Structure 1
Amino acid sequence: MLMLAKFLAGLTIGTTLCASPIYLGEIASVRIRGAMSSTICVMFNIGLLFAYTIVPRLSIPATALTFLIVSIIALIALWLTPESPYYLMMSGRYEEAEGILEKLR
């Protein structure tokens, strides 16, 4: 069971680290695109630092609860994230894509 959980966590992290820079590249203006892309790496490393420093001091149920809370927050953020403007334009929904870009920029 633990191996399955680690596999799913690795799959999720890999997918997120591949998709996030692409999405940010679509929505960020040229002026801040580099800073936004490097923020992903910085936040990933802050999360690793948190996991390696704080988690060993917690009990197993407290660790599980901590990761559950972080996962729920990430899931809510993902749910609130608008659709990719590039995908909308490829689907012929130009007005919707333009509205999302105006809102995000």
Structure 2
Amino acid sequence: MEIILKEASFGAEISAVVVMPDHVHILMAARDLSRAVKRIKGVSARRCNLLTNHRGTVWQADSFVESVKNTEQYDGYLKYIVRNPVLAGLTTKSADYRWLWLR
């Protein structure tokens, strides 16, 4: 989470993040979205490998990046991110999920 939020200092405006057991959702605006995602994946993979004393791939090569076209779509993505831990059975209330961050 810390690595993702730090990306804001590199020109990304982050609105929401949820870290799930096997993936992450980030709602953000950035001048260069592909570069921001690449940086987040690279830094977080290195940190994960250091913490687990592991070497190798952490993330899938592909990233699913979508541009938000309007306010309605933004609201839909935000609701999905907030509800994701509940839908996955990780918590009964989104507000109680430790790995959810909202601006």
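Every number here is computed from the coordinates shown, using simple stated rules; none is lab data. All of these numbers come straight from a predicted model, not from anything done at the bench.
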Looking at structures 1, 2, which one was helix-only ellipticity at 222 nm (-39500 (n - 2.57) for each DSSP H run of 4 or more, over all residues; to 500) calculated from, given that it came out as -27000? 1
Using volume of the Cα convex hull per residue in Å³, single out the structure from 1, 2 with the greatest value. 1
Of the structures 1, 2, report the one carrying the highest value of relative contact order in percent (Cα under 8 Å, 6 or more apart). 2
